[in-house]
Structure P
């Protein structure tokens, strides 16, 4: 699932499923190694890490890119972000910690007592590759540009009460204030996504009257000053990153040079990984990953993910406008069989529309298990003995096709006849816009690990990913109340109500959360599992 780059208050960022970049989240992991440990072979660290991706980036201008997953990952490494997630160790592996957000390029980012005015203090002496010092004026120019763009950052800022450039105030050369319209528990996570900074002194050299924000120049020229600088970029072929020696924050890059090559064919990535020509294959297909688990010299890292797989049922389209019909399908879905046969057991069963590991998660949120007798009873409660519908899924998506076939087979036993309809991306997007899909398989992960954000993307009126066309007045009230509720205990009480309501309304068949799989050479170490799906490459290295 991927949202539009133009965002309203209720259509905020959500990172899509498996696109050009196969990255997900982790609450625990197996197979990855701590960045301070030696490699499997015990060799010395290599000065170069080689990574394959499926496509070249569409633009270097982060303010105007919303779908390009390769670009979004690169941005996280080459733009200077003022704050970022911390890192914690769970089950022997390191993961990004969304509940600990720390300064990186900034010195601090803290609220006032009312949590409406947030003060960003910059570190002194931090420089872009141009030699220009990073100052408050750069932050102000960058956020003014974002508001002028009315795209990515401007859209997501609305969720925390930032709607106009006047709310971003320069106090002195190293201090910036953000004046929110209301306090929000989402501020730190939203700013972890949004507080990246352009070199405004350099940008102004390339601005014109027709292009005051240097859009044309930024689209073609890589940013500088992040964890890495871009030292080479060959269109359509390769990008070379060099560690930024001036990075002032915790855990500097473990590898001096990262070479990212474009290898469109997943099969070629597999062959290059097996041959040792690359260290990480970020575009390997699920089938290739399965085969690579037994390949010599290769390791497949498997980590628990917040990627959700579900069937969204259109609550405004017959017969799924009847809650009993929705319950019938929920009972007719073979959850354990899907986990076993589609994902090879490498997935976690889901018990709520709220992802596992998200604060406020409750197993009461989805009380449905495979039970054909209960499915028939629910259908009878709707006054029906049988129904028919189409089930839409993405064409060329092997996992979704296998899942659809299993659901079709079992649902038939309860009197639910499903016609399987694979759709190409353009047709799928068109039909989603027309809201005429009764059943569709969806998969995706949230950028922000919070139920308020989940509601904003998927469960309130106008939400960009609300393919179920779901609407409940009580959910709308809770969503509005959550905007200014900052106490964690009070928020968890709201989320308990949300899950009680969803358990009764059942707008989704919540199937599972597949684990994240990443094929790497056994010499690779230091992988930190990203909650937002965007790898921080500074942690990773490979043995020579």
Structure Q
């Protein structure tokens, strides 16, 4: 088992910790973490712990926003049909459900379209535009896609269909000739916050429309639950404006969820306070499963539903697809890991590229992530789709997998994505050449540091400091995510209080105390059964962990969720 490298955040200056800790009445350990994250004044701390909706930016600061609002108003005035178009992942599904629901609340000539993952692929498709033309739509609002759809927008124009693009991906050198292109990452866009999700960009359009048409602000804010789900599932930064949107979105999910989200929570048997983590690991996969296993229009239908009974029925169908997705995921992951372990060349490589004709296209991105958990290196999983090899790529921190794929562009039919995740398609006969070149690019550019698994630790903590008050303040630092990750702590000079327990043959459960024995806490390590023997023979070890509240038979207690164990 590979040894992980522990990387500790820099400890802030003692006088700064003491000063801010006194001002905000927060434990010095947590104050240090706030300082590490740039929260170094009382005012910043107030805004961090108590975000307000009036801190949201003026949506009209976004380039083309006024044009977009006016084009929607014109469509309504002229009784034109509007088609809401979005991607099939969680960000796309939430975006479409949000925009469709809003427009339906003010106008009756609105439809939506989600491309088929397998027949059409990602983004704006010719089939989608043909559908719009055949059904008399004169305006398409694309969400979470479209920023590179130059030829598709031109094709729509030939059919007398206008486009409003709401996207958050990095644009190319040339923008599509749409009526309006809303994307904070446009080089000429002065919008102050660049990291909105696709659904977040759509929300800003709704917010702008409400302002222009004197509609109450709550008409836009009622969709923040969908925005929060998109922020969580799309792994965008939970800082700045996204923190405000996620904070109030979670508040709505916890106290007044829309029927579709309530039904998903019920189907996942989620109780208690819902967090970003729940959205990432429980709700997101269920929404995604609709498009992975069948068609994402089912997810949109669920999220746009206004009837609890209907939503409950659809949520059951979505959950069944999620169970099928899990089966595919587990089986294909096992096959992929076996392929690597049984081939010495693959096993010792600095990247992974695997192709198997029968693997399910809907889960290959998940499989790539699972392989990285095991081997910690850039990974591409390919399968056959429509006579071509299509795949999902995932990377390790610090390595730009999109740039590595771009170096092999001459072998590809198409590709796109981000630094840490990308999609690609190529002729099947190009797989061998692509694999060789991609591996060569990675080998020549990746560092040994990037190839080593790491645990990023915010601070050491004494077990006796982990109190209910400590945890209460910790929870107020939520919502967590990129830019504001859930704090990871380390404790040293620990020993076992009782025998090691192994759960389901692979999980570890222990009770630990420090050397003075003043306090003991339970800890659980998922997939960490391999540490059992070392724990039983060690007199002194360190733990890296997050802190969560565990409830069992009505009793609540604090529990450590292990990230790693280090033996001294």
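One of P, Q was used to compute volume of the Cα convex hull per residue in Å³, for residues 358-437 alone, and the answer was 88. Which one was it?
Details: P: 148; Q: 88.
Going label by label, the one that fits is Q.
In terms of distance in nm of label points 7 Å out along Cα→Cβ at positions 62 and 478, which of structures P, Q is highest? It would help to have the intermediate numbers written out before the result.
Working: P: 3.3; Q: 2.8.
Largest one: structure P.
A value of -12500 was derived for helix-only ellipticity at 222 nm (-39500 (n - 2.57) for each DSSP H run of 4 or more, over all residues; to 500); which structure in P, Q was it taken from? Please report the intermediate quantities before stating the final value.
Details: P: -8500; Q: -12500.
Checking each candidate, the match is Q.
If you rank structures P, Q by mean count of other Cβ atoms within 10 Å over residues 70-77, which sits at the top with the largest value?
Working: P: 23.4; Q: 16.6.
Largest calculated value belongs to P.
Using relative contact order in percent (Cα under 8 Å, 6 or more apart), single out the structure from P, Q with the greatest value.
P
For which of P, Q does Rg/Rh (Cα atoms, Kirkwood Rh), for residues 382-509 alone, calculated from the coordinates, equal 1.02? Don't jump to the answer; show the numbers that get you there.
Working: P: 1.02; Q: 1.16.
Value 1.02 for Rg/Rh (Cα atoms, Kirkwood Rh), for residues 382-509 alone corresponds to P out of P, Q.
Each value in this text was obtained by applying a stated rule to the coordinates, not by laboratory testing. A quick note: this is a predicted structure, and the numbers were derived from the prediction, not measured. Cβ atoms are built from the backbone, for glycine too; each structure is taken alone.
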